[in-house]
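Undergrad: Alright, structures below, take your time with them.
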Structure P
Amino acid sequence: MRLFVGVTDGDWFRFLAAQPGLEEVNFWRPSGKPFQALREGELFLFKLHSPHNFIVGGGFFTRAIALPVSLAWDAFGTSNGADTLEAVQRRVASYRRVPYDPYANPEITCILLAEPFFFPREQWFPVPESFKLNIVAGKGYNTDDPEGRALFDQVTERLSLRVNSAAPATLAAIESPRYGQPQLVRPRLGQGAFRALVTEAYGRRCAITGEKTLPVLEAAHVQPYARGGPHAIDNGLLLRSDIHRLYDLGYVTIEPQERRLLVSSRIRSEFHNGKHYYALEGQPLAQPQPGFPAVSSERLIYHAEHVFRG
């Protein structure tokens, strides 16, 4: 298993450490450059800026994507490590060494972490000897090497003091054999990661209309979350806000076999309108971008049979 020790902004860490019950956080970088050091479920650890050269917490890696600051805020809110969008924008501008512009919307690298943990001060421990103090972004390790294994063991020892059976990746890490290969489990996505990843999966376009105006695009659950549908990419569609509302209410659905839009006759009978939506009847569902799973047929069948007002 690989691990990555990322250099962490102290204000970001302190803000999030004070928030109870976080399911996910966005460890963002101002550059927008790719991050490819980890696989899903591997550990991303937080190291404070010098002179505080300690490991102070971490989370389980989900995915890294570049997002506009506005979308990162809409998806994760205060889980970005600040209490307002303006605060995030000001930090991005400061790191980029450019004047603050409230209308700027640069892309930032979003390293999405599930099941985050923040150690109390008495549980902080020093970084490995190989972590040089001039490292700016971070350094990777591997549990096949002594330093990486020692790092993993120190983290899991602390995590074992706060076992949460509802957190699968954390539990798997704690239960890894002392001298064997660590267990790797993909963490469950949170609401923020679900929205961000579904948006990217469909190339920031409505999967039905092709609309590209980002503020009106929303991540829809195919099988509703309230009815057991997970925050999972294969249970998501990116839809224009009005299509999303109709989809949630069952006035439209996706035919599971041909994957084309079906529009209920109830729009006409109940609202004496709907010409625009009937014009979309039969529109094929867009495919997600390479590297993202297509929506599950099982979820489409559920919506068509249990949500759609046919």
Structure Q
Amino acid sequence: MDRRQWTPTRWAHNGDVRLACDTWAGADGGEPLLLVMGMGVSRRWWPDGLCRILADHGFSVARYDHRDAGESTHLPPTRTRLPATALLGRRGEAYTAEDMADDAAAVLDELGWETAHLLGVSLGGAVAQRVAIRHPDRVRTLTSMSAVPADAAGLGVLRYIRVPAVARLSRMRYPDTEEGTVRAGLAIARFCASPAQPFDEREERAKAERLADSGTRDTRAQSRQIGAQWHGPAISTITAPTLVLHGRDDPLIRPNAAAAIASRVPDARLVLLPGVGHDIPAPVWRTVAAEVRALADGSSDRPHRG
């Protein structure tokens, strides 16, 4: 990662929660595109190569850390320790999914973006869907990748996830040390990796060392995020032009989740990516960017502010 490609960290605020964000340097004239990361990990897990290509496709790219991730505010511990328990037991003890959607809107405010395209991956895909429901006037287009329907909850999520994989992730334990953080990051990268691509152990370990992201092993923070309950309308109320991307070989979330989103969001387009897991490997960066660009171009006749 070349941090010179990113502007200095800025801070958005949603009540007492402070949210770290930054933008891809030198692409200020493009169309606003907000990247929404998955569960637990920081915004720096977005591949720089993908962000560069998105900028080359005419986007001004921004990313941010969810609450309970990266440099953003971390909330006090709750009783729930495991993400699987929080997800299936519907134990949202810390905050709501509406709060997390409002976080994204607060980031847009800080950036001075009245509207933006959204690209969310995994839990970030669900958050992006919720932003499109809760703040429809601020979302130009929605791209949800590797995500479940944002209105699925509790046992209803079981139809979309690979239960053995969730159990395997829940059994992972790493010490609260620098090496434990590196091992956790490497294990998550290995788990999510696309089977059609070679897994470079040395490169991925170097990345885990560089990121030094304790969110990969902080199951309590992950539980607070995944346990945040949605109380709003169904995804069928989304009005933004919508693209649904999903890896055919996703080891965590079944492709039927993507099919369900695409079938329920009006006029949504579904694109399945062969050989792709629960990550965004380099060989599909240009495909993803081209699809997001095409979605934006197709919505250009819609009125936007900002």
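Values quoted throughout were computed directly from the atomic coordinates according to the rules given, and no laboratory measurement underlies them. Quick caveat, the model's predicted, so the values are computed rather than measured. Cβ atoms are built from the backbone, for glycine too; each structure is taken alone.
Undergrad: Please state which of the structures P, Q yields 16.8 when mean count of other Cβ atoms within 10 Å over residues 191-198 is computed from it. Walk me through the numbers before you get to the answer.
TA: Working: P: 23.9; Q: 16.8.
Of the structures listed, the value fits Q.
Undergrad: Work out which structure the value -10500 belongs to, where helix-only ellipticity at 222 nm (-39500 (n - 2.57) for each DSSP H run of 4 or more, over all residues; to 500) was derived from one of P, Q.
TA: Working: P: -8000; Q: -10500.
Here the read-out was taken from Q.
Undergrad: Follow-up question, since we're still on this one. Which structure, out of P, Q, was volume of the Cα convex hull per residue in Å³ derived from, given a value of 144? Walk me through the numbers before you get to the answer.
TA: Numbers: P: 144; Q: 116.
Structure P accounts for this read-out.
Undergrad: Sticking with this one: One of P, Q was used to compute mean count of other Cβ atoms within 10 Å over residues 63-70, and the result was 26.4. Which label is that? Write down the numbers at each step before the final one.
TA: Details: P: 20.0; Q: 26.4.
Attributed to the structure labelled Q.
Undergrad: For relative contact order in percent (Cα under 8 Å, 6 or more apart), which of the structures P, Q scores highest?
TA: Values: P: 16; Q: 22.
The structure with the largest value is Q.
Undergrad: On mean count of other Cβ atoms within 10 Å over residues 103-110, which of the structures labelled P, Q is highest?
TA: Details: P: 18.1; Q: 21.9.
Structure Q comes out on top.
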